[in-house]
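Presented below are the structures under discussion, each in the form of structure tokens.
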Structure P
Amino acid sequence: MLKTLPRPSAYSQLDFWVDEAIWGHRLYDEQTPWLCFMEFLGVLNSEYQKDFAFNEQSYNTLSYNPYSRIYLRNLLFNNPYLEVVYKDYEDHRDEKRAWEEWTKLAQQSFAGLNNEYPNLIYLQSNFEKFEYFYEAIKFLQNNTIEGENNKRWSSQFIFPYGKECLYEDLRITGDKVQNDRRFFARTGELLYLMLSRSKKGDIILPFFESNILKSNSIYSRLARILQPNEGEEATLADMKGTYLPYEYLPEYSNLAEDWIKIINCNIPAYDTIPHLVNITGLHMIIYFLNRSKEVLNESTKTHFILEILAPKKTIIRELASDSYLENNNLSRLAIERYIRGIKETDEWVNISTFADPLFEAQKLLNEKFLWPSIKEDLSSFDSPEELIDELVNKAILRHKQHVNNFHRTWGKEIGLISSRNSQRIRYAPTDSLLKTLVLTNVPERLEFQEFLNILNIKYGFIIGDKEAVEVTSSGQADLEAFSDNAIRLEQRLSSMGLLRRLSDAVAYVENPFAKDGI
């Protein structure tokens with residue numbers, strides 16, 4: 001197993017240290033790829049202000065300061081009276097009346113300001129008419145990340161048009177403001193560290209610098225004038241405690257290289273971001289599964305059998321579902337293997353030589369896994385092996401709550417996993433993900449079979465017959481089934497304007513947004 005970095009002392013209060021040791025602190029299913037990206041931007045902005053962007057000072061000491069943006073969030077997501085006042089405004093066109101009525105009502109609903117009434121007079125200075133203010137609010141509301149959702153107002157986020165749109169996930173109750181780790185659960189921090197350790201941050205940074213961190217676009221200015229002092233505010237207290245276990249992995253560079261390829265495409269910057277989110281989700285899933293295989297000492301690379309959606313059920317659909325189930329079980333198996341692996345150490349073998357093996361086992365388990373507490377009552381356990389069984393049960397139970405769901409949830413979010421036309425979940429890519437893969441892997445034009453080969457080498461995708469040799473040799477399916485699967489992909493890409501057949505024998509995948517030389 002790969003050597004991991006030391007565990008920070010800050011984690012001594014955790015119930016146990018298992019998921020974190022394998023994947024870091026932390027991968028979390030409720031933090032979607034989009035919210036991971038937004039958290040990443042908050043970290044990047046903070047480090048950029050300190051001239052430390054993508055420059056990790058020392059391993060796992062990241063400390064950053066995000067914004068709260070209390071005024072902006074209240075205006076966008078805690079503003080229930082705006083529609084009522086605007087309807088009255090449309091009838092009377094009385095500017096003074098509209099501003100006075102809305103301000104009076106808004107002051108009653110604003111939260112997170114330490115019992116102070118918000119000073120909203122700046123809005124009348126920034127917007128010539130109440131109508132313009134209303135339209136600005138509606139525009140940014142319509143650009144809420146993940147569209148309509150049932151999240152509380154303090155966990156709603158807007159598209160990152162500029163640094164004025166970046167802020168932390170908070171729990172706000174009246175005047176009480178607390179950082180919340182439910183939707184910004186540190187996965188974005190892990191993403192930042194991965195890109196930092198890829199050593200390619202200096203290539204990536206200019207894109208974010210010009211389009212977000214120093215943006216002066218009309219959209220960023222719109223968010224700016226909705227806030228006092230044009231968005232200048234004190235940052236929150238230091239956010240720290242991220243742990244990424246590995247100094248370097250090929251996955252870090254692979255992720256960064258795919259980002260660079262997308263950034264270099266000739267498409268508007270804001271249209272680039274959804275593709276960055278998609279490819280990030282894919283690389284995070286691969287990281288998650290590869291670390292599981294590492295713990296399990298499996299030398300075979302992670303692979304995904306992809307069904308290109310067919311009008312009728314095919315054997316590929318069954319294989320894609322089986323492939324999903326096999327991958328989905330890896331993390332739980334890794335948890336148990338990681339814990340039981342302590343029995344193979346000299347320290348564990350030697351505890352039988354002590355007068356009180358149970359106590360020595362407790363100390364050893366606490367040293368490695370932070371469980372059980374030295375003060376914990378051991379009267380219910382008769383042997384060291386029972387301690388290990390108990391930890392395995394506890395760790396798997398906790399793992400099933402969130403981390404075990406990461407593969408499924410993120411796969412669905414990026415369009416890799418589907419249950420369409422079937423009760424079984426399987427790998428079946430959407431058009432959106434396929435377009436991202438073309439932007440990432442096709443310089444300008446690429447022969448179709450070479451495209452399939454690249455997807456297999458880079459991501460472990462099995463689509464056509466040439467990539468499915470091992471699967472077909474085992475008798476699970478024949479080459480014709482996979483050949484038909486590839487033909488369906490060719491047809492999909494052609495219908496999307498991403499593939500052209502020049503002759504009966506040759507089809508080329510085309511990246512219409514490629515720049516020369518990428």
Structure Q
Amino acid sequence: MLKNIICLLGGIAMFTCSHAQDIVKSKTYPVGAFQYPLDLPPSTAGSFGELRANHFHSGLDFRTNRRIGYPVHAAMYGYVSRLRVQLGGFGNAVYLTHPNGYTTVYGHLDHLTPELAKAVRQYQYEHQTYEADFRLQPFQFPVTKGQLIAISGNTGASGGPHLHFEIRDSLTEETVNPQLFGLTIPDNIPPAINSITLYHLNGHPFSENTLRQYYDVSGAGGNYRLTKPQTLFLSGDIGFGITAYDQNSSSVNRNGFYSLQLKVDGRTVYTFAVERFAFDQTHAINGYIDYPQYIKARRWIQKCFVPPGSHISLYPQSEDRGVVSFRDTLLHDVEYVVKDIAGNTSTLKLKVQSSIAKDRPVVNYTGTRFRYDQRNEFNSGPLKVVVSPGNLYDDVDFQYSLLPQKPGTYSATHRVHNRLTPIHLNYDLWIKPDASIGSLANKAVIVNAMGGSVGGIYQDGYVKAKPASFGDFYIRIDTVAPIITPINIRNGSNLAGVRSIALRTSDNLSGVKTVVGKIDGKWILLEQDYKTRVFRYTFDESITAGKHTFEVTVTDQKDNVSQYAAAFNR
């Protein structure tokens with residue numbers, strides 16, 4: 001029997017079912033081509049594709065014993081193709097391109113090897129920037145398999161010391177599950193199922209108003225059942241959801257599972273699998289989960305039906321988008337099949353008694369219908385909203401209301417729908433300010449009552465911005481300069497023997513745009529730690545013994561400027 005067969009499901013999508021592990025995947029990957037990047041027993045704190053706030057996790061997080069300082073090795077021979085320094089994100093990162101069509105990525109690094117660090121520092125000084133992202137010529141820095149490229153760390157938006165590791169398709173730049181290449185993690189534990197949710201859709205868009213039924217689940221060892229065994233009586237168009245997680249044998253961390261299939265009477269009607277995805281799809285996690293429940297209660301319910309406006313490769317198959325129509329009077333078998341990438345499987349079986357349509361719950365929907373696949377515009381006079389196609393996952397019954405003006409603001413408060421409906425990227429929001437704004441218009445920003453400034457540019461009588469969420473918005477004025485707080489320097493300081501100069505900056509509203517440091521009038525590199533928000537200049541040989549002047553200029557998004565200067569001895 002062939003190891004892999006091609007299965008046509010629902011006449012929609014083809015994918016490969018490996019007999020050895022029965023893993024859903026679209027193609028075969030070169031097992032054994034890559035080695036583990038660390039000299040440590042493989043253990044992960046984060047799995048590929050698991051659920052994170054506003055994104056699917058794009059790689060494996062290899063544990064480093066809660067320490068920095070472990071050697072990081074090239075997973076395969078090739079060359080350094082890209083170097084990156086981010087304030088947040090991956091922090092310090094190295095990208096290697098390999099001859100088999102894949103690129104590996106290594107993130108949150110403490111520091112790079114000297115020749116790579118030199119290339120980064122040269123770029124930073126040439127462009128006078130801390131953040132850097134640049135590509136290198138092929139084979140400018142060739143590497144062999146296993147070669148040291150960096151030291152593990154905790155830079156960027158890391159929650160603790162670890163190595164973030166990815167394998168990407170070099171042509172499409174899609175990120176691919178590294179475990180499909182044989183970089184496996186010891187695992188004999190099946191996924192755990194906590195609960196299920198039923199959604200009464202019945203032709204309406206999914207929203208916070210969709211009627212839900214929640215059921216707790218019990219079980220172990222891969223076999224699960226409803227905590228209160230019962231036949232479920234359903235009618236009309238039903239969506240299913242699940243709350244579940246996975247663990248491997250090397251860690252106590254709760255991670256994401258690999259695949260989920262929903263079967264009705266033995267027929268697979270929906271498949272989800274974390275094989276690969278493109279980065280412009282990652283925000284679609286908010287269409288995949290029950291977003292209203294996540295916002296209100298931080299519950300990670302994974303919907304087993306596909307939003308009509310979501311187009312991501314993590315849905316390899318579905319029939320009628322996974323929405324099941326119960327329109328007869330028969331008893332049906334429904335089964336959830338949840339798997340990890342090692343093939344460990346958990347199942348939950350339900351009995352559903354279908355009933356005729358007269359038993360369907362009825363919900364009345366009001367508002368202006370926004371279509372997920374069209375350009376939508378709303379204009380109340382003092383407010384305009386434009387949502388482009390591709391930014392809604394489903395149709396939305398758009399709601400708007402005008403609220404009382406808050407003290408210190410320059411417009412009424414506009415309730416733009418609600419924060420329970422996700423936006424894929426952003427939309428255009430225009431708010432007309434009060435006439436009193438006058439010459440302060442160029443200092444105006446739009447503020448989300450739940451999340452601070454979303455930016456703003458005054459044009460054509462409106463303040464315009466591109467928020468990434470709905471909510472309550474109003475206009476404020478930012479005329480306050482940022483604050484500079486020196487940590488270890490003051491005028492006349494003796495810094496002989498001191499390794500670095502440190503300071504903090506903050507801004508009250510629009511946010512810091514630039515921080516420029518100089519010594520004796522020459523630009524210096526101020527490195528910033530994302531977690532502590534500390535800017536730090538590390539002395540090098542260019543600063544000789546004697547008297548010097550340190551100065552820093554901080555500008556916010558509305559061009560309010562603060563400066564600090566101090567003479568010091570070295």
Structure R
Amino acid sequence: MALLPLLTIFVLLGGLRWKAHWAALASLAVAVVVAVAAFGMPVDLALLSATEGAVFGLFPIMWIVFTAIWLYQVTVVSGRFEDLRAAFHLISDDPRVQAVIIAFCFGGLLEALAGFGAPVAITGVMMMALGFSPIRAAVVVLVANTAPVAFGAVGTPIITAGTLTGIPYAEIGAVVGHQTPVLAFIVPLLLLVFLVDGVRGMRQTWPVALVIGLAFAVAQWFAATFLSVELTDIVAALAGLVAAVAMLRFWQPAGGAEAMERLRTERSDEAPADDAPGGGGPALATEQRTLTERAAALTAGRTLMAFLPYLLIIVVFSLAKLWTPLKELLTASDVSIGWPGLDGRVLDSAGEAVSTTAYNFQWLSSPGSLLLLSGIVVAAVYRVPAGAAWREFTGTAHKLRWAFLTVATVLALAYVMNLSGQTITVGTWIAGTGALFAFLSPILGWLGTAVTGSDTSANALFATLQQTAAQQAGLDPHLMVAANTSGGVVGKMISPQNLTIAATAVGVGGRESELFRRTIGWSIVLLLALCALVFLQSTPVLSWMVPTFP
């Protein structure tokens with residue numbers, strides 16, 4: 001019974017090809033019925049749980065996505081985005097290499113700073129501007145948004161797991177740092193290049209894809225193990241970018257022009273995505289002034305100004321998350337609100353009131369609010385008129401209207417399942433497999449992230465369960481909690497929330513089911529690889545690979 005809402009949303013999306021918001025609404029209705037009829041939850045509490053989840057979906061999650069896309073739109077209006085494209089073009093004009101650099105490395109940097117769908121939204125429109133078709137751009141950025149997710153939003157998923165389990169989050173992060181780098185190593189070569197240009201692209205670009213993946217993986221392992229969970233993805237993303245620049249100074253792949261021509265032909269065969277952020281304008285503008293010409297005209301000052309928004313974001317988020325005085329000042333403004341009619345009325349198995357019925361309104365400390373402040377500064381520095389910035393603000397809200405509905409509904413579904421006991425039922429069922437649980441453990445994180453769209457939420461749902469199940473099965477709790485986090489990273493690409501964000505960003509809203517069908521296979525393959533890795537890490541075969549703690 002507890003699986004019915006999950007089965008509903010997957011069947012409606014992948015099988016019947018419903019639009020994401022209708023699939024989410026239907027699944028929410030199933031979850032409410034199951035909560036009331038099968039789990040004995042009072043109707044009013046089930047509905048109130050849904051309202052709290054919906055509000056959480058809108059703020060902070062969609063608030064982060066909305067402000068990230070608006071900031072991007074400000075760069076487009078200013079004309080500086082063309083310089084950013086040209087700067088990436090200076091590194092390589094090969095679309096297969098650009099896919100790795102933008103979707104994987106630059107997307108990893110955005111994941112490190114904001115998370116919650118912002119990387120998919122921003123890199124999706126950037127891929128469109130390079131000439132990718134909408135569907136291909138969306139699939140590439142969804143698949144690329146994997147390995148960085150565990151350490152996304154300045155390490156929030158791992159910090160959440162540590163807070164709930166009592167295990168020092170640095171220790172959990174160190175174990176995750178011995179799992180997700182495997183994904184970081186294989187995703188650029190075996191997935192991204194293949195998705196862009198098939199086996200031919202892999203054969204022609206494997207050296208640079210290998211170098212970027214290896215640099216990202218090693219840096220992620222090193223930072224997670226010896227440096228800082230909060231800085232892991234920032235270090236890894238920058239290492240990948242530096243490796244790309246260094247490699248391409250001495251070697252360039254063949255076939256880039258032919259690959260670009262194939263992509264442009266595919267783009268012209270698809271319906272134009274004129275309502276996407278950035279629309280088709282950037283791609284059409286290259287007909288009049290090629291990227292090569294613009295790149296040749298770039299000066300150091302223009303290049304710095306093109307990267308200004310992202311450098312500013314790095315500074316702002318680093319100060320807000322890592323400088324204790326500012327971090328405490330921002331979090332002091334948070335307002336904890338006991339959800340009316342719900343708070344104190346939902347109990348856990350020990351008879352204690354659960355804490356998730358208290359809504360935390362992060363009006364100032366939210367990454368979305370920090371992105372808004374950054375966007376205002378960027379608009380001022382770029383001398384974008386206030387009227388133009390406001391038009392982009394309202395226009396972005398209009399374009400994201402269905403994404404708002406979908407994400408709010410998916411989080412409502414997650415809250416109903418969580419507070420009614422459906423989620424813990426599914427988790428306990430899987431945990432009852434004993435020693436085999438080591439193989440199945442990542443599936444819990446995968447499911448949690450697939451439903452909520454957030455690895456943080458997946459850890460909030462299952463981290464404690466993973467810890468308890470590990471202790472009962474005689475397994476290492478560090479390993480199982482880390483496996484929950486790592487499993488979640490490959491579930492994000494099929495989350496209805498993320499699918500909607502990607503589809504909306506590239507202007508194909510309503511085609512989420514197509515994106516789901518194109519990504520579900522890759523998600524399952526990567527999940528099985530993680531399951532095998534974690535299982536072997538729980539045995540003498542690969543136990544040496546996992547750090548130990550007293």
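Quick note: the coordinates plus some simple rules give every number you see, no bench work behind them. This structure is a prediction, so every number in the text was calculated from the model and none was measured. Cβ atoms are built from the backbone, for glycine too; each structure is taken alone.
Structure summary
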read-out: Read-out relative contact order in percent (Cα under 8 Å, 6 or more apart), computed value 26, structure in P, Q, R; value: R
read-out: Among P, Q, R, which structure scores highest (criterion: percent of Cα pairs over 35 Å apart); value: Q
read-out: With helix-only ellipticity at 222 nm (-39500 (n - 2.57) for each DSSP H run of 4 or more, over all residues; to 500) derived as -22000, matching label from P, Q, R; value: R
read-out: Highest-scoring label, criterion being distance in nm of label points 7 Å out along Cα→Cβ at positions 139 and 491, among P, Q, R; value: Q
read-out: Per mean count of other Cβ atoms within 10 Å over residues 155-162, the highest-valued of structures P, Q, R; value: R
